[in-house]
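Novice: Before anything else, here is the set of structures, which you'll find just below.
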Structure I
Amino acid sequence: MKLPLALAAVAATALTLTSCSSADSEPSSDALSVGVFFPGSISDTGFMESGYLGYQRMVETYGDRIDASYVEQVAAADYQQALQRFASTNDLVISVGGQTDADVRKIAAQFPDVKFVEIGGPADAVPLDNLAYYDPQQAEAEFLSGAVAASVSKTGTVGFVGGVELPAIVNAASAFQSGATLTRPDIRVLSPQYVGDFNDPAKAKQAASAEFSGGADVLGQIVNLGKQGLQQAAREAGGTMSGGPIPGDCSDPTYLGYVRTDIGTEIEYAVSSTLDGTWAAEQVPFGLTSDKGGTDYVLCSSDPAAAAALTKAKATVADGTVKLY
């Protein structure tokens with residue numbers, strides 16, 4: 001592995017990348033050059049870190065067959081600059097997060113000979129000739145989360161907190177509600193709270209506190225660093241929540257379980273399909289109903305009702321009884 005050039009960061013006038021390749025040698029001249037764009041922090045305990053774990057596996061697996069680099073913590077105003085630099089120096093550019101969609105589409109159109117993959121973009125987006133969309137199908141996992149939440153709620157009310165109000169997050173919130181009503185048709189599901197940021201613990205705590213004040217005692221969520229605020233709010237209110245997308249410690253009573261969404265699986269798939277020549281500019285689903293996996297729910301609660309609700313919800317997703325998109 002090459003020594004890190006620097007901590008990856010973006011300023012208005014310059015980008016610093018971190019680069020990795022084989023363990024003991026420089027990449028060969030015909031190595032696939034891969035640039036992975038993480039707009040958030042790779043230590044966010046969420047979407048970005050899940051992707052970065054896959055990035056690390058990718059580097060270890062493919063060695064000198066690839067020449068990989070990444071950038072993290074990019075301000076929205078600098079998305080295009082970061083993507084343009086990657087497109088100028090790589091064969092494959094992978095962007096993690098639907099918030100980058102408009103910029104990815106613009107830059108992809110300018111570099112028709114570069115392959116692009118967007119992870120977590122709109123499920124109904126039309127791929128370009130050189131742009132594929134990989135859908136982690138977060139709605140499937142949140143459906144399971146909602147089913148479990150309703151099964152353990154003592155107040156008969158549950159809630160949901162999302163980061164940025166993107167189509168995929170809104171759809172996931174709707175799926176959470178569907179899962180909750182599958183378990184308990186009479187459950188009250190509060191209107192979801194959207195923080196406007198995936199990584200702001202203070203705002204996330206405020207949003208979660210509003211849900212708890214509204215009567216909820218269990219929360220679903222899709223935020224990253226914001227989970228710190230949700231956890232504080234849950235503890236202060238005596239409530240519980242689902243964690244994720246990286247499963248954590250089940251000894252923490254705040255968490256009744258963890259949504260597992262392995263974004264790294266999609267990064268690995270983008271590289272493997274490019275190397276073996278099967279890459280295509282198409283919508284590619286991951287998750288419970290896909291043979292590519294990447295989605296699950298890890299139950300921590302010992303309540304038999306929670307286990308039963310999870311089993312039923314998984315079966316409902318598998319047999320297509322519920323339509324989540």
Structure II
Amino acid sequence: MLRLETIICTFSVLSVAARAEFKARNCSEVREASIAKGFGFSHVPHQEIPGTHLRVCLQGNTCCTEEMEDRFGQQSKQDFENLVDEMSHTLRSTFVSRHKRFDEFFLELLENTERSLNDMFMRTYGKPYMQNAEVFENLFAELKRYYTGGNVNLEEMLNDFWSRLLERMFTLLNSQYVITEDYLECISKYTDQLKPFGDVPRKLKAQVTRAFIAARTFVQGLSVGREVAQRVSKVSSTPACIRAVTKMLYCPFCQSMPGVKPCKNYCLNVMKGCLANQADLDPEWNQYIGLPVFVRSTGTVWSSKSKQ
């Protein structure tokens with residue numbers, strides 16, 4: 001019985017080997033697969049030839065010429081870079097769309113606030129307001145400049161706004177007198193003690209500072225994410241990477257097995273090697289997208305769980 005099983009196994013192995021050997025000598029399947037892939041090779045062997053000229057694939061009997069192997073290497077580079085670009089397209093698009101939507105929303109909110117305030121003051125104060133409207137126009141212009149990344153100190157800018165507003169209002173309410181610059185400067189120095197606007201400046205400064213620091217931090221974070229995703233997607237493939245991708249995707253052509261697909265683990269190992277430099281970014285990137293951003297100066301927290 002043992003001898004019979006041995007003979008059967010041997011016969012099976014020899015039969016498979018014979019079929020494999022016969023198939024390996026025939027390159028017609030490689031020619032058809034190459035045409036289907038769009039390769040315009042000037043020559044594809046009809047039968048296997050010695051592979052001593054190969055630099056990447058196995059140098060046994062082969063269906064590949066030197067031209068074919070070189071072309072496979074070029075295609076591997078293109079395939080890899082296109083794959084990385086395609087896989088990162090959704091990420092880049094997400095950052096671009098979120099940045100655009102939030103930026104448009106916040107700027108529209110700022111413009112609507114300015115317009116509403118202007119309309120209310122026009123109805124309430126009329127001409128006196130119109131003559132001093134640039135005080136408020138400058139305020140909103142500076143707020144917008146801060147939000148869009150300008151070098152603006154919010155606290156100083158808001159303090160200056162209340163000082164200018166006090167000077168204008170004091171002059172209007174005492175139009176029967178000649179108010180000198182020295183007198184106005186003296187009033188400004190004692191604003192904290194006099195508190196002509198009550199507690200409104202302090203409360204408004206805290207609210208505006210908190211909102212604008214958080215908004216600028218958030219929109220800049222989206223912009224940084226977009227730029228990082230864009231740069232990382234342009235991977236510069238190394239020669240070692242291209243050799244590995246070529247072996248995985250196209251060397252089966254040279255062995256007359258163009259239909260063979262790489263297993264998952266093999267593919268993952270090749271991709272890990274090709275993206276080894278980008279792997280260093282992984283911990284920082286996960287922290288960037290996964291943890292809340294704390295705006296320490298205001299105590300404001302933005303996180304993925306915040307209300308939309």
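Novice: For which of the structures I, II does the calculation of volume of the Cα convex hull per residue in Å³ return 236? Let's see the in-between values first.
Specialist: On the way: I: 126; II: 236.
Only structure II yields this read-out.
Novice: Suppose you compute distance in nm of label points 7 Å out along Cα→Cβ at positions 108 and 228 for every structure in I, II: which one lands on 2.9?
Specialist: Details: I: 3.4; II: 2.9.
For distance in nm of label points 7 Å out along Cα→Cβ at positions 108 and 228, the value 2.9 is produced by structure II.
Novice: Of the structures labelled I, II, one was used to calculate helix-only ellipticity at 222 nm (-39500 (n - 2.57) for each DSSP H run of 4 or more, over all residues; to 500), giving -23500. Name it. Can you show the working numbers first?
Specialist: Details: I: -12000; II: -23500.
Source structure: II.
Novice: If relative contact order in percent (Cα under 8 Å, 6 or more apart) is calculated from each of I, II, which structure is the one that comes out at 25?
Specialist: Working: I: 17; II: 25.
It must be structure II, since only it matches.
Novice: If Rg/Rh (Cα atoms, Kirkwood Rh), for residues 212-267 alone comes out at 1.37 when worked out from the coordinates, which of I, II was used? It would help to have the intermediate numbers written out before the result.
Specialist: Numbers: I: 1.01; II: 1.37.
For Rg/Rh (Cα atoms, Kirkwood Rh), for residues 212-267 alone, the value 1.37 is produced by structure II.
Novice: Which of the displayed structures (I, II) returns the greatest value of distance in nm of label points 7 Å out along Cα→Cβ at positions 84 and 252 on calculation?
Specialist: Working: I: 4.0; II: 2.4.
Checked I, II; max of distance in nm of label points 7 Å out along Cα→Cβ at positions 84 and 252 sits with I.
No lab work stands behind these numbers, since they all come straight from the coordinates. Since the model is a prediction, treat every value here as computed from it, not as a measurement. Cβ atoms are built from the backbone, for glycine too; each structure is taken alone.
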